[in-house]
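Several structures are given next for inspection.
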Structure P
Amino acid sequence: MDRLQCRVVLFDLDGTLVDSAPDLAGAANALRAVAGMSPLPLSALRPWVGAGARGLLAQALDVHPGDPRFESLKANFLTHYETHLLEHTRPFGGVEELVLALVNQGRQWGIVTNKHERFVRPICEGTPLLAQAGTWVAGDTTPHAKPHPEPLLEAARRMRVAPEDCIYVGDDERDIQAARAAGMAGVVACWGYLGSGDWESWGAVAGVQSPRDLLDLLAPIA
């Protein structure tokens, strides 16, 4: 494939820039403890992190939207997570080097996530690398969340570039759907959670196995 032209690289947060699975799994296991259940190993919960509270409650407690217990359990899950969201969450290995290389190439970078602002702000402000992002758009910044394109389009507007001058990197099918709908090239972060789907069927322009590999996809800035 031809190398990608872009001035801005936009990233998903969980499973792409940071590994938040230990803290999210901890919140799910805290609810299991309340229910008198033993904790699940991180490996059993990690693939469901990209689906947020909905996916983790389904995997950890077999509780789904529509279940009368769902909303209260979701609220308890989020309250626990909010008090532990920077306990173990860290950037993935190689992400800091990737961001530095992008900046050195003269590119801007930003964050677009479905995580709500009450969680995104402390994570971004409490992580030195993320605090340097050109912008971040949370799941409740616009009236829509991914896979709707509006959060990605809002990020492009904030960074004063056309959507076609951006690429979007994420680890969930919704990320690639949003990128395509926004007119951006979507790249799969294969080091992320990936859910239970086959990423090669998502319609991405490429998948990269490590943060460093993303640099090989980018054409020099004209």
Structure Q
Amino acid sequence: MFSTDLIESKQERVAINGVEPQMIGMLVSYAYTSEVYISKANVQALLAAANLLDVMAVREACCRFMERQMDEMNCVGIHCFAEAHSCKVLEKRSMDYILEHFSSVYQQEEFLSLCVDKLTEIIASDHLNVPKEEVVFEAANLLNSIQLFPSVLENVRLPLISPYYLHDVIESLDVVKDNQACQRLISEAKDYLLLKDRRGELYCPRARPRRDSRSNRDSWWRG
């Protein structure tokens, strides 16, 4: 910024927007001491500042700190934060954590803040680790949007759900009864469940069992 022909090199004062002053001070101190104090209270602001100013060592240290703090309650927030700041390793490991611990993660408050695209990305994954597909439907049903629900339901593997649950719970929902797209998905699942001798010709991506993500535990790490 100051050693090239950028306009800032000719200004007496340069405004650095979107960064907390204290974080700038910590990064200046780090430049002289090679030491920085990372805590739960400052890690996100410090990472954002280090990311903006290209202080990669501090950025990576913040990512490792957040990874060590990851649990079912905060992994969604960590993933979204890592994605927003292009922290690819942390982004992937937090997503792996979400998929591995999905049965607990979807019950946390953070899960309700997911946008529909991110929710769809998660429940569409072959690596989603769930004891039964009904758990995936319960998570999808948390979406507070009648208009978007059919597109999310497409990613629930209804042919893997108990026919009793399909009849007693899913079909009874108004959003399902009043939507043709949802009805087609229900019909597809019923055909697959009832016509066992024709499953070869009725096979579709929604009938594909999810992979056991426990075999991929090495893809995420928690300290």
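Each reported figure results from applying straightforward, stated rules to the coordinates on display, with no laboratory input. Just so you know, these numbers come straight off a predicted model, no measurement behind them. Cβ atoms are built from the backbone, for glycine too; each structure is taken alone.
Structure values in brief
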item	result
Test item: relative contact order in percent (Cα under 8 Å, 6 or more apart) calculated as 27, pick one of P, Q	P
Identity of the structure behind -11000 (criterion: helix-only ellipticity at 222 nm (-39500 (n - 2.57) for each DSSP H run of 4 or more, over all residues; to 500), calculated), options P, Q	P
Given 1.00 for Cα Rg over 2.2 N^0.38 Å, calculated: source structure among P, Q	P
With distance in nm of label points 7 Å out along Cα→Cβ at positions 33 and 65 derived as 1.3, matching label from P, Q	Q
Answer label among P, Q for the case where distance in nm of label points 7 Å out along Cα→Cβ at positions 97 and 185, calculated from the coordinates, equals 2.9	Q
Winner on Cα Rg over 2.2 N^0.38 Å, for residues 81-192 alone once structures P, Q are ranked, highest first	Q
